[in-house]
Structure 1
Amino acid sequence: MLSATDGGEAVARPFASGETVFVRFTVTGARAVKADDDSDPRVRLRYTVTLTDDAGLPLAKPATGEVVADLAPEDKQWKPKVSAEMELPSGLVRGQSKLTIELEDQVASAKTARLAEIPLAGPVIAADASLSALNFGFYRQEDAPQPVLTPAYRPGDMVWAKFSIIGFARGEGNRYDIAYGLEAFNAAGVSLFRQEVAAEQTGESAYPRRYLPSVLSLQLGKDLAPGAYRIQLLLHDRVSGGRTASDHPFTVE
């Protein structure tokens, strides 16, 4: 059984980045061996629980352990119960993960395994995606939960934009190093402002990052004339040396 909380109800929904998957299962058919000194027979089991993504990469540290118990006569119907926790990493994309439970009955010298699929929540990103900005949207404030449907601002406003950087290369230790900036143009194509590096995203992780949530802002001049404008987003992948740019229009009213 899978749950999102320790001891919680079973869930069938997708799990997202940063959540913990709580796994519980009952072992049946375990053999007990009688001790030489006529004491209660003993059950001895080993288990390993692993969770991998659709590419076979580990999503969490394997959970391992043993179940050792002496069975009294009244415990003949007892079935060992095992629980494990798997903390999901950041940066998951939508897909399926594979949960594998491996059991070893050390008394019977027998092994078995069970497999289950767990859906993962996250953005849809193609494995061969090129360097680009995914889901670019304009916002009224930095903490606004949803983008504006019509990106229209007034002179003196702060323009906010959010997006995710995808398609970047990774170095040793899944290291990534991205710089991004912007250039603003008016309807005639005249550059009004350029900032080659507005922010940077650098780091490394045990699980490879597939996307980097990002944000940028542009302060509009109070004397800016109404009309059509555009932001050109500039992306620089410092690991691969790749560069790309994309245009995102807005209006000033």
Structure 2
Amino acid sequence: MDHPWRLQEITQKTVRQHDYTVALLPVGALEAHGMHVPYGSDAFHSAMVADRICAKAWDRGARPLLLPAIPFGVQGNTRNFPMTINVRQSHIDAVITDIVESLEFHGVKKLVIVNGHGGNDFKPLLRDLYPRTPVFLALVDWWKVGGDAAKEIFAKGGEHADEMETSVGMALFGHLVHLEDAGDGAANRSRFDAVEKGWVSIARPWHLVTNDSTHGDPRAASKEKGERYIELVVDRMAEFIVQLAAAKPDERFPY
């Protein structure tokens, strides 16, 4: 079996042959990404990056289990773009809670949520489940893992379907990315300076912030840049998974 961590693809025979200690759950969204990146990008890259993390961690001796990606996300402020699908946070939390209960039943006591969509917020869920399950939950917003090196790789910043996200898409599912259709990613400023400086947070109406849902100029994107960033993220996260898999829970865990 080439990919014994992919639960969707393996049989019960393979499952019985391995002691899976850590599960990874990718979560994405289904939303417009400008005119050049596919709607399913957030779920695609979360699943594919998590798959690479599992592969590298497996090579280092850990035995992670990759769960199927949740393809929907919270889109209340972005759904004015056509065919963007919104699922409430509480509904996604309920699904994850059921997954946690199943993992607990089967003896998998560590779960890492690999989130690829900024509109999803799982920290309250982690706090809520902490006293109610022996399963240790961790959350990684994987776009942030290599944030310290992003400026060395990408020429221009942004928040959505920008140079970084477009480059990652080109590296992972390049046949679905159409860079020739990309715009300049121009964004509008709020009339409130406090919002622009981050002192005040709001649910930004994305159709008023952006022209086509793109935030940040993607036109300098490339497959090579995407691969550089992915490699950095995968290496860092694989090391975490190896450490987490080997860690023995006790009264002081995770400290």
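List of remarks:
- Read-out distance in nm of label points 7 Å out along Cα→Cβ at positions 96 and 144, computed value 1.3, structure in 1, 2: 2
- Computed over structures 1, 2, FRET efficiency 1/(1 + (r/R0)^6) of positions 104 and 136 (r between Cβ atoms, R0 = 35 Å, to 0.05) reaches its largest value in 2.
- Which of 1, 2 yields 1.00 [FRET efficiency 1/(1 + (r/R0)^6) of positions 112 and 240 (r between Cβ atoms, R0 = 35 Å, to 0.05), calculated]: 2
- Comparison of 1, 2 - label where mean count of other Cβ atoms within 10 Å over residues 48-55 is highest: 2
- Relative contact order in percent (Cα under 8 Å, 6 or more apart) from the coordinates reads 24; which among 1, 2: 2
- Taking FRET efficiency 1/(1 + (r/R0)^6) of positions 16 and 200 (r between Cβ atoms, R0 = 25 Å, to 0.05) as the measure, the highest value among 1, 2 is held by 1.
- Of the structures 1, 2, the one that 1.21 was derived from, the read-out being Rg/Rh (Cα atoms, Kirkwood Rh): 1
- Parent structure of the calculated result -11500, given that helix-only ellipticity at 222 nm (-39500 (n - 2.57) for each DSSP H run of 4 or more, over all residues; to 500) is the read-out and 1, 2 the choices: 2
Every number here is computed from the coordinates shown, using simple stated rules; none is lab data. The structure displayed is predicted, hence computed values, not measured ones. Cβ atoms are built from the backbone, for glycine too; each structure is taken alone.
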